[in-house]
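The data blocks that follow each hold one structure.
Read the figures in this text as sums done on the coordinates, not as results from a lab. The structure displayed is predicted, hence computed values, not measured ones. Cβ atoms are built from the backbone, for glycine too; each structure is taken alone.
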Structure P
Amino acid sequence: MAENGYTNKELKKYKNMAKEKIILTGDRPTGRLHIGHYVGSLRRRVELQNSGLYDKTFVFIADAQALTDNMENPEKVRQNVIEVALDYLACGLDPTKSTIFIQSQIPELCELTFYYMDLVTVSRLQRNPTVKTEIQMRNFETSIPVGFFTYPISQAADITAFRATTVPVGEDQEPMIEQAREIVRRFNYIYGETLVEPEILLPDNAACLRLPGTDGKAKMSKSLGNCIYLSDTADEVQKKVKSMYTDPDHLRVQDPGKIEGNTVFTYLDAFCRPEHFGLYLPEYLNLDELKAHYQRGGLGDMKVKKFLNEIMQETLEPIRNRRKEFEKDIPSIYDMLKKGCDTAREAAASTLDDVRKAMKINYFDDEELIAEQVRKFSGE
């Protein structure tokens, strides 16, 4: 034994783990993914995957979490698992570089969640801003499913099971990551350094923190019909851009317009690049010039929307085309997911072994415990 009950081999393993840079991120399969997912997380994931800065990338389809508020409609979740997988691949996630897996197929996550529940109080969960917002959105105030209420704990299990050092998310998920960090710190304080404390990675572009719906509402929602999906046709995208919410007081072209709260300009902030002006709107040098013209008057909404549509079509066309190719071989998508689940289970099982050892519930692997009990009952 080396120190603290660990062998030299185990200590070397933990030191290597501390050096590894690992990303974990995922989405709930409650529908096809939309451009809010893309600018908020997906685009960044692909960049990080290809950056060479990280040793491992885990991306999961959170079907178990989706069931916490869709328990009576499992078919919805079941059907959307493949939709999300197709969107992942179409956006550029590469199964040779990222482990893509399905949450429910990793039973170790349930066991970790059960242990972590003893580290969090009900009042702490009630204070979580994300939980409070989600409860209000789903009208759960009077009858909250326990699984939904405790999903910050299951999310901590997702993160720690794969020893994630970095979790790229939107701004609305910041309280969730902080709660996971609290669980890690408390576990390590009680049981010794075992779990890796993650860091949050927010989008660089403020417009990408939370892209509003096309109707100007705070969040994209399938039920509200205010999403542009990654798999939408060119005509569907154009129609949705044309109907976008702008400045309600900008009634005539010559009227001064407001940028703040104007969905079209929020989308331009998220998607527009300097080269787009030379391609689609050469009379302007950059977005600042376009905004200034709109604010002083003389620039109509339709012209700005036409510009945005060109940018959206350029962004989404290659994603649509790749998705159509992947749709031709659905069995291979399931094979990819199965391989990802196998890899993910191996990683999660390793963490669970360490957790059990730290909590002293690894009874059949603890040779010292068995020897101690032999001495105790033999009178030695």
Structure Q
Amino acid sequence: MTAFSETERRGQPSRARPEGLLLWMHASTPPEAGPAPALARALSRLRQEPVSCLVTTDAYGPLLPSLVAEAIHHAAPDESSAAIQRFLDHWRPDVAVEMGVTDRPKLFAAMARRDVPLYHVSPSREAVGARRRYPDYLGAFRACLAVSASEAQVLRRSLGGTGTRIEITGPLCDTILAQRCNQAECDTLAQLLGGRPVWLAAQVRAHETDVIEAAHRKAFRSAHRLLLIVTPADPSEALAIRARFEAGNWRTSLRSEGGEPDPEVQVYVADGEDEMGLWYRLAPATYIGGTLTDGPPLADPFDPAALGSAVLHGPAIGQATSRFDRLKASGAVMAVESPDALGEAVVTLLAPDKAASLAQAGWAVTTESAHVVEWLTEDIDVALDGEGTK
């Protein structure tokens, strides 16, 4: 789909509603809805039950990898009563978060009549700007989260007497929850690696193997104990990826066959399921697969950054560039243009101080709004249990 259909705009659903709790986030643009999966995951962990995520945006645009993988992206209904009713009757959201002022008074008024907990959050300090008044429909919200004391003052003037709580939390910037892993397995592998230099090529397709192999060969000349961990984007390509490295006379091991990154192994193909959190923790540097070939990126750069792994990427970062842009602005990534440049970047990051500098900057970006996610998660949990006001 390259644009929202008119049927979606009229409130007609494009797919079935998932079972269980549904968190709905509405934003002006897809990048502003980036925190939605993190919020849904945090709520799921807190309540110990599945929480699905519906994202609606006024504008259509390229989606962040996390939204593609973890959220339903749908057009918001237009402001007609019939479209709103069709939309809400189908999706039946359990909680709703408005990112910024999206000027949807009829939609949120209809939500309030259904006693759905509503929250207003700003996606950035810039989004607030010089606003002098907020729309009346926010008076039906359970809480509005202000980015600053000055915004809180404007909210109080606009919504005084409505009962809407106003909290100063800062913005809900694009953020993620760090991927989990089996800690015992992580400790065992860290002991096995024993301080050996390691880098990770994350979510690689078979046709990119030559690029990764050339970069590893370049880096290996400077660090003869260097281990490359490769995670295939498609596990069915693991054997082909291993075969290509073996053709280059590399000593390899395949995780799905019970292999381990033993001291003699030079390339470890980690084709297990749901283990990216493990490899990001073990590798001080991560290359984002797909970005030195034809793109788009097949891994989310926030995922390694959130776990202290310095991020490397090529020029093919696709259209959903907002996360790369934020990391770049904070000095948290290294961009490369060729396999040789990737190999040289890996060597540079073998210096602990350089890798730590990028990792610290990346961690700061990806966790900037963690406290806002925590606040929302805990308050939504209370609201869903029927406690508190509104």
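Figure out for me which of the structures P, Q the number 13, 28, 30, 12, 9, 6, 1 belongs to, where P(r) over Cα pairs in 10 Å bins from 0, in percent, for residues 162-241 alone was derived from the coordinates. Label of the originating structure: Q.
Work out the source of 1.16 here, i.e. which of P, Q gives that when Cα Rg over 2.2 N^0.38 Å is computed.
Value 1.16 for Cα Rg over 2.2 N^0.38 Å corresponds to P out of P, Q.
Here FRET efficiency 1/(1 + (r/R0)^6) of positions 178 and 210 (r between Cβ atoms, R0 = 35 Å, to 0.05) has been calculated and equals 1.00, so which of P, Q was it run on? It traces back to P. Computing relative contact order in percent (Cα under 8 Å, 6 or more apart) gives 15 for which of P, Q? For relative contact order in percent (Cα under 8 Å, 6 or more apart), the value 15 is produced by structure Q.
Computing helix-only ellipticity at 222 nm (-39500 (n - 2.57) for each DSSP H run of 4 or more, over all residues; to 500) gives -11000 for which of P, Q?
Numbers: P: -16500; Q: -11000.
Structure of origin is Q.
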